[in-house]
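A.B. asks: Below you'll find the structures, each written out as structure tokens.
Computed from the coordinates by the stated procedures, all read-outs in this text should not be read as laboratory data. All of these numbers come straight from a predicted model, not from anything done at the bench. Cβ atoms are built from the backbone, for glycine too; each structure is taken alone.
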Structure 1
Amino acid sequence: MEMYGIKYSQPKVVLLQDTGIGVAEAAARTCYDSFENSENEVIKHIETNMPEAEECSAINSIEDSTLLSDLAWTYFHHSILEHANLSFLIRGTSRGVLQEHARHRIQAISVRSTRYTMSSVINAFVASKHGGDREFFIDKILNFDMFVTTDKEYNRVEIGAMYDKLEYQSKKVEDFYDMAVAKSSLPLLEALNTNPQALFEALEAGKKKKNVGDAFKHIITDNVKVDMVVTFNLRSLKNYFTLRDSGAAYFQIRWLAQEMMRSTPSKYLDLIIKKKL
């Protein structure tokens, strides 16, 4: 998809798990002491009985609840929605979207870490400094598919800027290679000094430098892809969809919100998204 003259890839989303709406109904019935009014027999039963494992499973399998619908859309008692949780696996969104996500306080979020996952980028730079050149680095990084932008020439500009930052840093820091590669790989720099491809492959096969991203986070931009797992309770997901499926939202997080909505079962959407007439 193209925005502002730049082409972008779309994020991918899978719903990893959902806890069901049954516990939310049980919570609501507890508030109003109205178990006997439920259309779900297992909810009626727990008015006077502590549920056993089989009944808990049945509660988690509930697909509809008139009470939850009334509370969500007539009485706006949304706190009971906090008892339902959904977890999404997200791939191919950007670090810019990650910053936007961080503004939604009530979520659990685990993100692909640049601290531990930048070895290949740094290995490509080190190899380019030993028998290669700037173009070797750019061509190598292009194959990593690490940006949400898909325009090859634009990405070459992005990667060139990464190279320039690393080149500047390498001239300012005496122990650059000690920061860049594991101690056991340092002899490779001399042994393969004139063969950048062989050096890159050897560095990739060797031990990874611990926390290599700590020294090099500055080289990447909001354009870099990230993968993450996010878990929302249903009330927070309602807030997220309301804000991020809006035309006023940042376009990349709007795309992500729309993909998350497509991955969300209707039994949840019916409680948090107003149906268009």
Structure 2
Amino acid sequence: MQITILSDNRPGNRQDLKTEHGLSILIKTDDKCILCDTGASSLYAENALAIGTDLSEVDFCFISHAHNDHTGGLSHFLEHSDNPVFISSEAFAARCFSSRRGERRDISADHTLAEKYPERFIYIKGSCKIDEDIFAVAPKDMGYPTPLGNGWIEDDFAHELALAIKTTDGLVIISSCSHHGALNIMESCCQVTGETRIAAFFGGLHFVDGPDTGRETDSFCNSLSSVHPETKVFTGHCTGSDAELHLSQLEPSQVQFFHTGDQFTI
């Protein structure tokens, strides 16, 4: 399996690639090509072209949650592809707002897309199997904390989904922002798929910079090393710079940061 970060907040080694506050990930398995999220704009497609990735190979788009830094490029995908978009049935049900940095901002997905392209969306209610060894997972509370950064957002996160892919080495989980908490999401994916091993976890942890970042990061690392010591975590996007520093000091062998243009073979 190959995973490519088409767009992310952080620049990588490729100076010709652009960054934005958003996330878009391309996943290639043996027989499927999946676009997970579309970032905040059509930048994901520009970077894909620069990398030499042919987006016409994409079989479907998977939307992890209905915030505009993950759905901003969705109109571009719908205009340039005939393939379906898997998205939560709750995605267009309500508006979401962020009050971080003292400004109340609407961070909802573009609701007009549901009306303009009604035949293109496949709505997911709860968890389900999308394809052979590929699952959409609606996270549940499995006893682990949710990110403190959720406190800035007016949202119940009922529209959040994770993508879980079974491999011979265990699950590969894509959870773009992990608003339900990465460990709750991991355990939910294990429960839905019946696979207890997690080979890799990709996505933001939503540990925003603040006075409690160290405590939150320490708690996560302690639980991760106890419950899933074999799991490699690749994170970025909404995992803040303070958390990056703590994570690199605590678990440099288990946690790695991704950047725009990075490619991983799992």
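A.B. asks: Looking just at FRET efficiency 1/(1 + (r/R0)^6) of positions 159 and 199 (r between Cβ atoms, R0 = 25 Å, to 0.05), which of the labels 1, 2 belongs to the structure with the highest value?
C.D. replies: Once FRET efficiency 1/(1 + (r/R0)^6) of positions 159 and 199 (r between Cβ atoms, R0 = 25 Å, to 0.05) is tallied for 1, 2, the winner is 1.
A.B. asks: Let me ask something additional. One of 1, 2 was used to calculate mean count of other Cβ atoms within 10 Å over residues 119-126, giving 14.5; which?
C.D. replies: 2
A.B. asks: Can you rank 1, 2 by relative contact order in percent (Cα under 8 Å, 6 or more apart) and just name the one with the largest value?
C.D. replies: Evaluating relative contact order in percent (Cα under 8 Å, 6 or more apart) on every structure, the highest lands on 1.
A.B. asks: When distance in nm of label points 7 Å out along Cα→Cβ at positions 151 and 239 is computed for each of 1, 2, which one produces 2.2?
C.D. replies: Working through the options, I get structure 2.
A.B. asks: 1, 2: which one has helix-only ellipticity at 222 nm (-39500 (n - 2.57) for each DSSP H run of 4 or more, over all residues; to 500), as calculated, at -13500?
C.D. replies: Here the read-out was taken from 1.
A.B. asks: To test your reading of the models, identify which of 1, 2 gives 14 for percent of Cα pairs over 32 Å apart when calculated.
C.D. replies: Going label by label, the one that fits is 2.
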